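Next come the structures, one after another.
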Structure P
Amino acid sequence: MAETFEGYCVKCKEKRHYQGEVRVSDSGRRMARGTCPVCGTTINRILGKASSS
């Protein structure tokens, strides 16, 4: 299920709203990963630590 997030696109050098999915990294951090709607670059936003429940 895709959710809408706001993140910084490094290529466009602007904040963008994008559709993404929440994933857990190897270090246990939650992150929203999606693509920039303007240039197509991958955008990652760190959301915080994943709950251990």
Structure Q
Amino acid sequence: MIGIDDPFVLIAYFGIVAATLASLFYGLARRNAARDEITNEDRQWALEEKKVDDEL
């Protein structure tokens, strides 16, 4: 079958293809599911990062 005689190699090959397809479909389904809200904690972190970067 497709030039691969060892069944374990064939299983690994199809497993990689299946995992890739599953990841692709999962990513497409969930790409807009995340919240885009910025919390006060995020703002404080960004301000501290900017302050540290400016001091360098």
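Out of P, Q, which structure matches 15.0 when mean count of other Cβ atoms within 10 Å over residues 5-12 is calculated? Present the calculation step by step, with values, prior to reporting the outcome.
Working: P: 15.0; Q: 10.0.
Derived from the structure labelled P.
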Check: Can you say which of P, Q returns 0 when helix-only ellipticity at 222 nm (-39500 (n - 2.57) for each DSSP H run of 4 or more, over all residues; to 500) is computed?
Finding: P
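Work out which structure the value 2.0 belongs to, where distance in nm of label points 7 Å out along Cα→Cβ at positions 21 and 37 was derived from one of P, Q. Don't jump to the answer; show the numbers that get you there.
Details: P: 2.0; Q: 3.8.
So the calculation was done on P.
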Check: Looking at structures P, Q, which one was volume of the Cα convex hull per residue in Å³ calculated from, given that it came out as 166?
Finding: Q
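Taken together, the values in this text are just the output of simple stated rules run on the coordinates, not laboratory data. What you are looking at is a predicted structure, and each value in this text was computed from that prediction instead of being measured. Cβ atoms are built from the backbone, for glycine too; each structure is taken alone.
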